[in-house]
Structure formats: C-alpha cells, structure tokens
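Have a look at these structures, which come just after this line.
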Structure P
Amino acid sequence: MRLSQRLVIKYIRTKFSILSSISKKKAAEKAFELFCTPQHRNRKKLPDIFEQAEKLRFHFKEFSIQGYRWNKESDKKILILHGFESSVINFDRYVRPLIKKGYCVLALDAPAHGRSSGKMINVLLYVEFINFLNERFGPIKNFLAHSLGGLAIGLAMEQWSHDKSYKLVLIAPATETSSAADSFFQFLQLDTAVRKEFDKLIEEQGNQPIGWFSVNRAADQIKAQVLWCHDKNDNMTPLVDVKPVIEKNYPNFAFYITEGLGHRRIYRDNNVAKKIIEFL
C-alpha cells in the first residue's frame, strides 16, 4: 500500500472516530453513505468487441445509463451484471462466445459505475435497475452476474414468476450483506454502537433487517438453473458464507469452487470462463 493510500485511510478513520464520539447516528449515516459510494470508476478504453456493439444510451430514474448490445435479432437474451466499482467492459471475454451460442448479449453499466452517471448505489437500486432492464429489453431469461450484481439478481429473481428454463451464473456473489458490513466496519475501526445504528438505518431504508439482503435467503425462491462459481481465497465474499447454500443441496444449483483466484480474477480465468460458456 502506497504512503498516500495509508494517509487517506488514516484520515478517514480519524474523521469517523471524531464523528462517532459526537453522534453514533451521524457516524452511521456517513458510514452508510460511504458504503454505497464507489471510490473507483472504471472508464478505461473500450475493448474492441465493445467498440463493435450497438451503443445504448437512455435514462433510468435520474441516471443516464450507458449500455451495449450485440445480436439484437435473437430472442435468446442474456444480461451481464457487474459488481461494485466494476464495469461491464471487464466481461469482454464472454461476449463473442455468447454471440456464437446465439445470444442477444446485453451489457449495461449500473448507476454510479463505468460510463453511467450517478455517485451512489445500493442493492435495492440495483434490483430496480434490473427490473427496468427486463421490462425494456426483455423478457430476459439468462444472467451472468458478479459480486453486488449477483446479490441484486438473486433478490430480483425471487420476486419473479420463473422456472427451470431460466439460467443464472453467479460469480462470487455478495452472498451476505451482513458480512460485507462486518468487513467495512473492521476497515473503518468503528465500534458496535455505530454498527447498531448502521443496521437500523438499513432496516429503515430497505424495510428489512440487514440479514434479509442475502443470496442464501433468496435461494429458496430461485427456480432457475444456477451455476455458482466461487474461490476458496475470496476475501471480499468469503466461501464460508456460501456453505449454507451448498449444504442445502438444491437440485437446480451447481457449484464450481476454485482456489487462488480471489474475488476478481475468478471471472477472468480461462477455466472458469469455459465452464460458464458450457453451462450457458
């Protein structure tokens, strides 16, 4: 870690420590704001396959959305859903194989990501975004989702009427929001009193306790054929969170567990990509 990064982290922790001593609630509100604010926006040069795409630009709520589409004429559609601080352009390796499979491929940057506008996102906004895309471009019955995108499609799909003709690829989904909050609070070095206010704030805004925002909980209602790829060394969405789903032995869920790829390299791995394309 560079000195500049260490200084920024120290500054953030000191700021929250002071705010926490003044008001636990205010500290929780600022923590939630930071939790929902990407600190990095991927605007790197478009891969060649994205330069060849049909460019989509439209509004969703107050956001200007940038998207890409290939093979528009096909009725067999797949939607790519990226993770937090990511972009659909990171999934360029999947586009040509999916086109060859006959898919209409849809890839759109979520609010506050990539070339779409906005500063903040939370999972409920992401769920709304997915529902909007399904209404605008659907019906969509196939999904490739990473990290926060995986949690969002899990929460969206449990609300839908669907069956085993749907296919869902989950790559290192943000399985338990409570675990993400645990890591976030450990990073900020905030105390349990602030965490209680943070959890209360989530429940007030989402009308559900933090534990509700869980792929494990939603899995009971997912009827699609699911391929779940996860790495043993994922330190952002730990494999221990996935084990309850594995142990339930759902007949429509298949798991592909890797080692040494972590949270982001997993979807760039050739063997993982091959497994996913075969499944689709």
Structure Q
Amino acid sequence: MSKPLNRRLFLTGTVGTAAALTLAACGGGDSSDEPEVAEVDTADFPEGSTMARLADAGAITIGTKFDQPLFGQAGPDGDPVGFDVEIGKIIAGALGIEAGSITWTETVSANREPFIENGQVDIVVATYTINDTRKEVVDFAGPYYVAGQALMVLADNEDITGEDSLAGKKVASVEGSTPAQYILDNHPDSELVTFDTYSNCVTALINGQVDVVTTDNVILAGFVESDPDNLKLVNDGETFTEEPYGIGLALGDDDFRTFINDTLQAAYDDGAWASAWESTAGVVLPTPEPPAIDRY
C-alpha cells in the first residue's frame, strides 16, 4: 500500500484521487485482471429482453459511486475502480460487453432509484442496500455482499464508544441512505447532518463540523485506510445493522434479474467473485463468504 494520506488531502478535496491511486497501486485497476468476456449471440437471449438489447448494442451504462474507497472510487483517468466496479464488469462480461464499452455514471445515494426509473442507467452497483421500500420502485439482484453500519471518528476521539453514545452528537451521513434513516429512526436525541457524498461527510468530520460519520463498515474502512493518522473506526468497526448490497435494475424486469442472479452465482462458483474482492476491497479486508442470492 502507498503511504497514508494526511489531513491536508481531505481539506483540499483530493481524497478521491488519492484513494483511487492507492487502489490502483494495489491492483484494483489492473486491466490484465479484467473479468472474462463471454462470446454471446443476441439469439442466446429471449427476443426483446434487456439482455438481447444490451448484447446487440455491445454497451451498457452502469451507475456506481465515485467517492468510496475500495468499492467505487474515481481513478486518475476518471473511471471508477473498486469491488462494485468489478461486479459491474462481471455482469457486462456475461453479456459479451468489454470493460471499455461500459459507460460509468456517478450515482449518489439519493439518485439511484430515479436513475433506474428514468433509464439513465441499465443497472446500479453502488453499495446499494436492498430493502422493502426501495423494492417498491426498483428490483434487485443479489445480494452480492452483506455489510453493516458502523461509526468513524477522529483518531483522538474518546467520547464516542458506540451507537449508545450518540446522544447530543452531530452525526454525518448521506442523504437518502439507509444509515441516515437508521439514525433518524433510532437516535432522535442526536443531530443528523446529511451530505450528498461520503467524501463530504469525511471533510466535515476533519473540519470539526460533525462529531462522527456513519455508514457501512466497508466504506468507512476505506477512508480509515486512506488516512489512519486522523481517522479511526469505533470499536474496530463493530456493526449494528445488516446491509445486503444488491444490483438495482428496472422494476418488473424478471428475466434480467434472473440473468444477473445466475451470473452472480456463476461468479461465486468459478472464483471470479473472490478475485474481484481480493483485487479491490481485499487489499484491506479479509475475503468473506459470498451471501446466498435472494431470488424473490
């Protein structure tokens, strides 16, 4: 890994580029490790299906985060790198689409459903927690990973020791995210402060505008890895929720959802999922067992 980033990187707004460079140095952006691209014919898919349309076009638009180390982080060339990105490449590859023919669209927590509903993206792979409210407007394949909500503070903070110590604290999270809603529902005695991206949450923490940042443990682990001198996980990243990450797609597209689920299962079985993890999030975190796919 490259040297830890310092406080100035966050204050000048360059955390994204620095973390991306770290990932690239660890192999997350190595084109030699691109997922296999299948040889497909549009006739292999049902006529009029999303799979046939995308395979015929030889291109796909995927929404992902651009500011989350280890999962979706804009690289030096502007394209994102991370575990979510590699999962997107696996789905594209099963459609016969090369990584270079993927259009990556930045999606933040608040616009994932609208982007799917409006057809601005074909799928969203963006630390996207599956829940019943979201399933009213979009469908999900997966989950392909299960995270959990945790807390991150400045390295010298000894006041916050867990979610039972949030009373009276300013808690930062992203607007429209499940962690933000959890704080609203379960910690009304704290003050929730929302931002559009997690990198802005981190900047607010560094600047003293908030006391703690909350989101999924793997996202916070990426920020701590980027700046361990200034940031730390509370209780070593102890989680207090389960956040199953799914691939968002258009509501009612059952054939496409089945195809993505089948592709994920194949990636579990042939090692592609583990390789995607180990070349990205796995530079920091141990390789977990892939979760059971929910074919609802």
Structure R
Amino acid sequence: MEASTRAATVEVRERLEQLTRPTAGLLEKARDRITGQPARAATGPELLSLADELFAVSRVLDSQLTLRRAMADPAGKPEERAALVRRLFASQLSSTALDLVETIARQRWSRPLDLVEATITVATEAALDAADVNGQLDSVEDELFRFGRIVAGDRELNRVLSDRKASVEGRKALLDRLLSGRVNPVTEQLLRNLLTGSHVGTAEIAIERLSEAASRRRGQSVARVTTAVPLTGAQEQQLSDVLGRLYGRPVGLQVTVDPDVLGGLIVQVGDEVIDGSIAHRLEAARRRLAG
C-alpha cells in the first residue's frame, strides 16, 4: 500500500470513529450546545446498517470504472469530488454513510481501485464495531475462524468461493445454505460481502484476514495453533500466557486439531511459524539420515 493510500485510509477510519463514537470532550460539548442535539454513540443495529450501506457503495464503485476514476481524480478539487458524491448518493444513503463516502472522495488515493478497497475496509470496521457494541466480538471472531477452517479443509468449497468468474448469485445461494441462521448477523454480513466481491482472491486467506481484524479489535495478536489432540482450558491459557510474554502483547489462540501432526504443536503468529510437532521432528531426522 502506497503512502498516500495509507494516509487516506487512516483519515477515513478516524472519520468513522468521530461519527459513530463521539467523545465527551470540550469540543463535543460545545457542538452539542450549538446544535441542541447531544452526540451519542451509534447502536449495534445502526452500525450494522451503516456497514450494509458502505458495502453497497463499494459494489457500485467496483462496477463503475468511470465513477471511481472521477472520485479519485487528483486534478479535481476535494470539494468537487465530494459534491459529485452528494449528487449521486444523497437520496440513497443515511447522513453518516454519505459523510463517510464524501470523506473517501476528498482523499488522495494512489489509484482509483483503492477507493473500493477503502470503502470495504471502513464497512468491515463498522460491522466489527456493531459486534463490539453488542458484546459479540469474541463469538464473531470464533465463527470467522471456524468457517475459515471449514473452507480450508474443503478444496472444492475453497475453489468455488475463490473463483472470480463464478456466478455471484450462485455464491450467494451457497453462502445462504452454509450461514443463514447459523452464525451471528455480523459474521454473516462480513462473509457474504467479502466472498461475493470481485476482489476476493483466495477465500481461505480473505476469511483469515477478517478473523485477524476481529482479533486486533480485541487488542490481541492471534496465534494459529495446530495440535494432534484438543488442548484443555488450562493448557490453552498457559500457551497464551507464554506467547504473550514472548511477543510482549496479548495473544489469542485459534486452535485446530489435526492428528497428522502426531504430537506437539505448530504455532503461527503472523508470518512466524514455530513447529514443535513430532511429525516435523521425524521429517527432520529422516532428512539427516538421508543426507
């Protein structure tokens, strides 16, 4: 991600927080007195609805090359680009969603496609905010992780959900059968929107990034642990404590049971892998003997 896009994304995220989680500082109190309307934090349903609106805008931008070029045109003035947004979306969006899309249009982006990705990013943040406000962030993170494991373990499912040429309606119908009524509404919203877009990439990786975003929201890094047998609660806590001391920050665990590791653990934190499995040690011994 280039510097201009990175800075623009930060601006949009900050605007989302200003609009949905106002603080009680002096400026906010002064504004309340002037407007006569006290600022309040957005509710879970409001945030979920906001996320829906932003995901819808991302689909429009994704399908309309001319529009996203106009919204990202560095030759145009920021207010002119914002005015374009108002003309096109004012009758279709809530005031908060419209404000955020105007904010996106005012920024300087490295390429027009970055507008789509930024809109998806802020929609995802709004959805995770909804889970946070409702006290459901833990369950959403767990459901994203579990669904990611299902997709990773089913080659055909991963292929279909990763295929950009596959019918969007077909993918929606498949996700309906897999998710409807079985997961939290935030989990369902995130998976439906991310896995039916044209920039999915590999479904397994897309879901993994969602899970990591939920974990970061909880102020944690995430360790993906593969073990031959289920860990007890005490063992999970001990491992989490050890990793927390090692990395200097809280570390949450996402545990997968795989008998093929034979024994021990495989732990992945970010790009770093600690392979303490018996299978790994046996393979290393075999290579030494062969050498």
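FYI, it's all coordinate maths here, none of it is from the lab. What you see is a predicted model; the values in this text were computed from it and never measured. Cβ atoms are built from the backbone, for glycine too; each structure is taken alone.
Here are the numbers:
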read-out	value
Of the structures P, Q, R, the one that 6.7 was derived from, the read-out being mean projected area of the Cα convex hull in nm², for residues 164-235 alone	R
Test item: helix-only ellipticity at 222 nm (-39500 (n - 2.57) for each DSSP H run of 4 or more, over all residues; to 500) calculated as -21000, pick one of P, Q, R	R
Which entry (P, Q, R) yields the derived value 0.90 for FRET efficiency 1/(1 + (r/R0)^6) of positions 68 and 212 (r between Cβ atoms, R0 = 25 Å, to 0.05)	Q
